[in-house]
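The next part holds the structures, each set out as structure tokens.
Just so you know, all these numbers are worked out from the coordinates, no wet-lab data involved. Just so it is clear, the model here is predicted, and its values are computed rather than measured. Cβ atoms are built from the backbone, for glycine too; each structure is taken alone.
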Structure I
Amino acid sequence: MGINLEDGYWKMFTIVIQLPAILSLLIFFRTRIKEFISTFPTGLRGDRTALTHPATLIAIAFVCTAGPSFLLKKLISKNLENLTGIGLALLIGGIVMWIIDYVYRPIPGKKEKTRRLDATSLPQAVWIGLCQNLSAVFPGTSRSMATIAAGQVSGMSRPVALEFSFLVSIPTMLAATGYELLKALKGGEGAAGKIHLDTHGIILLAIGGLLSFVVAYAVVAWFMGWVRTRGFALFAAYRIVLGAAVIFFAKQLAGGH
């Protein structure tokens, strides 16, 4: 669109509009979040501890993402605008998603190890948190794809892996967005100049935030319903096609220079 993303305001804009999307998740999963709070630490069935309660496991998965991601932040920042790398991540991730979705598809008579969210284990939470780092190190991998696929491989049913993925995204996105926003506002490493905020800029932020909230809520509601019954084949195909297109576009840009 010809927007200069080195301008401080637009850098801040791309960060701030993620906050309403996170808010949409808090509202969408409000019942589950209330359940976590009211049943801590024994759980819904009384068989959990403070360490194995789902809320704690989500926090552990987040820590397993935040720690390595913080240590690898310089590597991550180098990859963020590498179009060829993004295209490859989309393409390879789509193939991996397709394979995992087929291998771990629901089969009559087949029992997954974890069919309830409150039956999630500590090793599963650690595994999912570590796999979530792939989306940070390799942009285009997709955070949700990495965590849902990791959950299915660890023995979670598709619905449980799906719900755990979105719940662990809440602290992950809050931390990442908050960190980037603070860095942009303070003008630290990676910030893009001074931010000039006037009435027009505030209106643009409000419009972007509102649209972000509405679209995120609608997409999550639709996505949850679709994947529970139909799987990820459609999204795998989309990623493969998009990945090929991004790689082609990157080569065209390189050829133009």
Structure II
Amino acid sequence: MAAAPRIAHEPAFVLHSYDWSESSLILEVFCRHQGRAALVAKGAKKPSSNFRPVLLPLQPLHLTYSLSGDGSADIHTLKGAEWVGGHVMPTGDALLSGLYLNELLLRLLARADPHPALFDVYAGVVRVLASEHGEALEPVLRSFELLLLRDIGLLPSLDAQTLTFAPLRREGRYTLVPEGGLRAASAADRASLSGGQWQALQEALDDDAARYTATLRACAPVAAELKPQLRAVLQYHCGSPLLRTRQLMIDLQAL
């Protein structure tokens, strides 16, 4: 009988895990070349398991797993996991931010749909979260949200009004809304950016040579105004219920 086909030494991160049996876990992972995948880690909950100290979120891993059936099954079998190293687990607000990013990937990425460029951006963001650079946290999160929406085809062009295709006036104010894309801002809108600021973001997203760093620089001066707009768009595409990490942030702020 032929051995099951195997994916070996695949760069990956654990997005989430949940119980499968008394001793095993189901893992949702984000792989560089394979996209999002579900794996069963047999015996991972046993104290003696080699998987137990390795299968943690926000840690860079190399995974080896065998494909179930012809590879189209929902859940595959984990065979090996190795911690790549490089940084420690984020803590505090950075940890909560990392779990928020994981929830976005779980909600918005289809399984077996590779996004290698987005994987590299995610890996870079996780390194920042683990480095305790608190001042960089908001621009990093906003840049990831923009790049995620762009990569999965949910971000409209930011250099023209979405419904009319009218060009942006550099000094005009525009807001990004879930149902209508980019439009002229009104007095009722919570947040907006100038046409020049939106155009700078679009230019950064179009920079094939250094998209992440260019987007990060463009986000830095406008991160506070971008936050409510991007969060509304992301929640719209994630659907109901409210993202659990966002609800947790709201609850903590209310204490």
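Of the structures labelled I, II, which one yields 19.9, 69 when Rg and Dmax of the Cα atoms in Å is computed from its coordinates?
So the calculation was done on II.
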inquiry  = Please compute relative contact order in percent (Cα under 8 Å, 6 or more apart) for structures I, II and give me the label with the greatest value.
reply    = I
query = A value of 15.4, 43 was computed for Rg and Dmax of the Cα atoms in Å, for residues 100-203 alone; which of I, II is the source structure?
reply = II
ask   = For distance in nm of label points 7 Å out along Cα→Cβ at positions 140 and 236, which of I, II scores largest?
value = II
remark   = Rg/Rh (Cα atoms, Kirkwood Rh), for residues 12-67 alone, calculated, reads 0.94; among I, II the input was structure II
note = With helix-only ellipticity at 222 nm (-39500 (n - 2.57) for each DSSP H run of 4 or more, over all residues; to 500) computed for every candidate in I, II, -12000 is reproduced by structure II
inquiry  = Given a value of 1.06 for Rg/Rh (Cα atoms, Kirkwood Rh), for residues 44-179 alone, calculated from one of I, II, which structure does it belong to?
reply    = II
inquiry  = Tell me which structure, out of I, II, gives 0.97 once Rg/Rh (Cα atoms, Kirkwood Rh), for residues 116-163 alone is calculated.
reply    = I
